[in-house]
Each structure stands twice: as C-alpha cells, then as structure tokens.
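Dropping the structures in below, format is structure tokens.
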Structure P
C-alpha cells in the first residue's frame, strides 16, 4: 500500500506542468486557461493589467516568491484590475488546492461587490503572501468578498486602503461564509459598516494573529461588525485606532451575534457610543484575557456599551482588563441591563457612575488591582474633598491600605503629612 501511495504521488508530480508567464503565455489568464488541476502557473515580475478567474481549476498561481520566499517579488509582481471588475475571482468550487501566492492585487473596482478578490459559492482557496491594496466596490467588500459559503484560507496577507460604499472595505463575509485568517494585517480601509471586517448572515470567521487598525465606518463597526447570527472567533488579535460615526469603534455586535475573544486588545478606538465594543440585540461576547483601554465614545460607553438584551461573559480563569476609557456617561462601561463584571484590573478600585453607568446595574469583582491616580486616595476616580478627608483620617491614625499610601504620598518623601494635603488641594484647584 505504501508503494502504491508513493507511485500515485510521484506520478502526479511528474505529470504536473509549470507554465511560465509571459514566456509560455503572455497573460496570466492565458496561463490559467492552459493549465490543468495540479499545475503551477509561475509569473515573472511585472505589471499585468487584467482581471483573472481560476475557472474551477485547482492550480497554484504564484510569483517567483514561491521559489525562494523573497518578499520583494510580492511588490514587483502586480495584478492590476484596471477598475474593470474584481481582480481575482474564485466562483467554481475551487478547493484548498487552488492557491494564489506572492502578488500585489490592486486597482480592482466592482460595480457590485468584491473589488480585490471574490470568493463566491462553496470555494476554499488559499490566499497567501498577498498585498491587497487600493481596490473598491460600489456596494460590499472592497478588498475581499466571501459569500454563499465561500471560505478561503487567508495567510500572511495585508489588506490596505480599500473602500466600499456598503459593507466592509477589508473583508466582507455573508451567507454562511467563514474564512480562516492567520497573520493578517487589515488597515486604513473605509466603508459604511465594518471598516475592517463585516460578518453577516451566519458567517463566523476565525482570526489568529491579526491586526485590525485605523479602519473607518461611516455607520457602525470601525474595526469589525458582526450581525445576524455571526460569531467570529478572535485569538491574539489587536483592534486599534479604528473609528465609526455611530456605534462600535472597535467591534459592533448585533442580532444574536456573540464573538469569542481570547487574548484580544482593543485600544484607541472611537465612536459615538461603545468606543471599544457595542453590543445590541441579544449579543453575548465571551471575554477571555481581553484588554479594553483608552477607547473613547462621544456619548455613552467609552470602553463597552451593552443594551438590556445583551451581556458580557467574562472568563473567571483568564481575566480581562478594562481601564482608562472615556465617554460622557460610563467612561468604561454602560448598560441598560445588568452586568456582572469580573476583571483583573479596572480604572478604579471602587467604581462609581463615572466609570460604570448606571452604577446600580453592575456588580464588580476586581481581582488584582486598579490604576492608581495620584491623590485619588479612596479610588473612586474623582479627585475631591473626600480624598483630603481620607488623608486626614490616615494622618490621625486610621489604618491605610497599601494602595492608599501609594497615591497619597504625593511628594514621595515617605511621610504622609500636611504637605501631601496641600498638594492634593492644589491639584483639585487646578494648580
């Protein structure tokens, strides 16, 4: 049996062809049309102005990057769509044996959806070592569109500066399409919903080691939007610097969509509400080792907003951190329902309406500590006369906690005395 397997493999290798472009065929599409399953179409450096279709062939289409892994070949081997449709199309049941590797994909424009790469139908191609840049779509998926169970494997790919008039200029997934992303950068893309990634209609992509940065949505979900029973799985993902005009600067969840977040950082995102995360309509994100920090909302929920029909599910073993977010109401958290918050680090030791609004809608279990603010002795996030009262009580003999001592000795002389009270007072007065 071993000998038979080896013979089949050897025979397949012998009969597979390598087709060179432009030596054997002038265009990439001509090379694809001349190939058969298992063949390799090898493309020399250059700019190829065309829109290509794999036409159901399970072949490898590659630049010279395939031969030695030189990343220079990616920028030197360009498929330019000339604004005449999707640059690359998979729509005829291509499997994982269909591989696109080592190109710049650019200047595609679709009058419908899918400017850069289109994966429609039950297709599973491998997209590897690509630079997908400056593509656009009239409606959805400026960079990549995955639809009707189209679920490519996307590895070592950068998706940059694409645009869409509708949903997601980075990657748009709909109708049971769940691509797998590994070591992917999604940055500087712009769309109406889901600037970086949009997941709709039972589409739940898997993301591992992915960076989603500086994307913009003119409605919801600057980084990611997931809606209509779509629950992506995120592991080791950074969502940073994204913004939206309405809800969810980092992530927007709606309509029974509950992403699983593990070792995810959401920072420096902004929106009208839910600067880091916005949850609505029966959405229940699972939070495992998630850090939500320095996000901003104009109105409510600088870090996270949850409607009364949604909730956050915190891991009790791999704890989260939520701190230093900002909003007009609920700097860190805002909910219309009830939230039981279990975190390692929070902005303050004793949350008030300032950090979690309205405070009566929350319970807190802060395991390790809080971010100390000089002078905020009672840890309520506000520097006021109550802190001075507490310092006076400690000076007169009250037993202080270590955290109280660390923030009250402002002149760092190791002695708590009237000089520290004067310094706190000066801070309160704006000096």
Structure Q
C-alpha cells in the first residue's frame, strides 16, 4: 500500500509547548508526513493557526463532536474527555478526511528516528498497530500491567480498511461508555481496552521494537554503552521516540516522574531530559512573548548529576502500602467479574494441562485461589509463604527456603519481589511460574 504517513494528536493550550516540540521532532526525522492537531480550546486553535506550520492540519475539537460526545463532555473532566476523544480523532482523519492510514500519537512524545519503516512493515499484513508499555521485568510488572494495561495509547496505527474500522468502531463505543481517569473495574481511560484487541480482532499487531515506546515507566530497562542503547535483555535498541510523560514544573525544580529514578543511568539525563527541558522553556518563552500564553513557572535547568538530587521524583508505587492494598482489591474485583460471567480460573490450568500446582503467597489472594480450585480437577499440592511456620492452613505450606516438591506450575499471588521469587523457584527446579494477575487477564469478556 502506497501512502503518506499521517499522524493525529490532540491537546489544549496547557500542552502547546509539548505539541510544538513534538512537531519539531517529527520534522527532524521525516520528510513527508501530515500531522493533524485537534485543538481542545480556543487559545490553542488560535495559536496553531497563526503559526501555520507547513505539515500540520489544525482541527477544532468542535469539528469532531457528535451528539453523544457533546453529552459525555458535560459529565467528564478535562482529562477524561480527552481520553474519550482518542478514537474519535482517528475516526475524523480516516472517515472525514479520507486518509488511508492514521497513527495516533501523544503530544508529549519526542522522535529521534523515523517510525515510517516500522509503520510500513506492520501495515503490510495488518490493519492495527499497538505499542506495549514494556514494563520493567520486576515485582511491579503485574501491578503496573493490571493498573495501566499491557498497551499504551501513545502510538497506535489504524489502516482505513474493514479490519481497522471494526476495531476503531468498538473502541469509540467503549470510550463513550466509560473512560475513567483512574483504574476502575479493569478500565483506565482509553487504554486498557487495547489489551484484548489481539485476541478479539483480526489484523491487530503489536509493534515489536523496544525502542518504540520508551518512557519514564521503563527507562530503567536501558543503559547507554558506548554509542549504543542496550536493553536489560542485552540487545541493542534503536530509540524511535521517548515519551516525556507527566513532567511538572515548580518554582524550585522539575518533577520528571521517573519510576525508579535511583536506577536511571545519569547519561539519560543529559541525552534525553536536559535537551527536552531546555526546548520546553524556550518554547514557553516564545509563546509568552508572541501570544501571551502564560504557562507554569519557568525554572532554571540545573546540573543533574545524581538523579536523587531533589530535581527528580521516584514514583515507585511499591513504597506505598495503600497502593499494594489497592492492587489486591482491584485483583479481587477483576476476579469477581470473571466469576459473574460463569467462568472459573481452573479453566486456565486445564487448558494448559496443569493438574497439580503450588501457590506462592498464602494471604488473601492465595486463600481465594485454593478455595476456588477445591471443587475442580486441579489440585493445589502445597503453598509457599515466608511466614509458613505461623500459618494454619488446610494445605501444607512450605517456606521459600525449604526443599519444594515438584509441581506442574506455581502461581504467584504476591505483588512483591516477583523477579527474585521466580529466580528462587527456578533454582529449586520449578518452572511454569505464573502470576495470578496474568492468569486473570487471559479471561476476556
């Protein structure tokens, strides 16, 4: 298929600086493209039209609204309504402007390499391309996947054909129905709907390169070695774009909202963040002088050194007990919805031939799993818990340091230290180690 690469993004005047930097980055890596920008308020529409950027088409949010969108707009906050509109801006480009292809991109991306070869490769045999969060492979991964979804609405491609339109139609209906700003009943904004697409629809394909979808949530997976970026798998990575998500400016510094900031190689501060922050402040000064657009405090860009110097904030959810408890409650809620559909987790084990299993973590989730499997053909041979000596359970419970009997699979019901637990169990000759969250996610509605 011969096509010009078409992108669409959306933002209001609060994101004008980010949107202009996004355009600059695209122009630096691609010769031929069109960027549709859906302006979410009058000020952004006015400024963007005044700038007359060569490869942009400026659209007012009013132009994409139908009666249903106008109705939900009255009941949803700014962020939630923005999420709701994600599929509708793609729909506008494909069906109103009759473009052959459209890739939705978040306005706070910055491109370092042209994504065109990746788009052409994927759309050769597929109609929809989605991008994984590629969360760090550690104890937090199941929680982040459950809370935020496997896939990120940051770079998603739709071909204007029957398969692409089918997925887009469903996504529009889902976002109209609910688009919560916080995870609720397994839904988060426009995002968690994507998790089921590869299983429900034909022609949906995940973009493969790790370098397509690097952001503050997974930057600790990468290191700079010489002139290369190397992943935690040991592979060389081409960085296509970086997602500068949730940067906040304050009078006394900048909050970068990097997960595990203490594990980030400081080289990335000079390579990624410092240039981006300098561009941000420059664009803000320009917007203030030319259009009187007042944004957040223009703070001084400091020398970074150690990421823990106070300019950075580590947002590791697992330092917060309330977040761990919230993860358990969300998991139980997800589980309850599966049961209300008449399904049982035993179906997962039967499907893969796991007849004799062990359960790691004999707390609330472990107890529920043992109880649910009690009347099935799947036998829980034993439990594993570091408090084994203090527990009084109906099944035998071993401590992790004990010699552990063979089992077809081990289910992890804990949200802590998953990577270390997996290594420990593998060292004891056990395999097929599966997170309960991953099992529950296999049950699509």
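Quick note: the coordinates plus some simple rules give every number you see, no bench work behind them. In this text the structure is predicted, and so the values were computed from the model without any measurement. Cβ atoms are built from the backbone, for glycine too; each structure is taken alone.
For this structure, a couple of remarks:
- Winner on FRET efficiency 1/(1 + (r/R0)^6) of positions 278 and 350 (r between Cβ atoms, R0 = 30 Å, to 0.05) once structures P, Q are ranked, highest first: P
- Which entry (P, Q) yields the derived value 6 for relative contact order in percent (Cα under 8 Å, 6 or more apart): P
- Among candidates P, Q, the computation of percent of Cα pairs over 25 Å apart, for residues 22-205 alone that gave 23 used structure P.
- Value 15.2, calculated as Kirkwood radius over Cα pairs in Å, for residues 102-293 alone, assigned to which of P, Q: P
- Answer label among P, Q for the case where helix-only ellipticity at 222 nm (-39500 (n - 2.57) for each DSSP H run of 4 or more, over all residues; to 500), calculated from the coordinates, equals -3500: P
- Each of the structures P, Q was assessed by FRET efficiency 1/(1 + (r/R0)^6) of positions 30 and 214 (r between Cβ atoms, R0 = 30 Å, to 0.05); the largest value belongs to Q.
- Given 0.99 for Rg/Rh (Cα atoms, Kirkwood Rh), calculated: source structure among P, Q: Q
- Origin of the value 25.0, where mean count of other Cβ atoms within 10 Å over residues 110-117 was derived from one of P, Q: P
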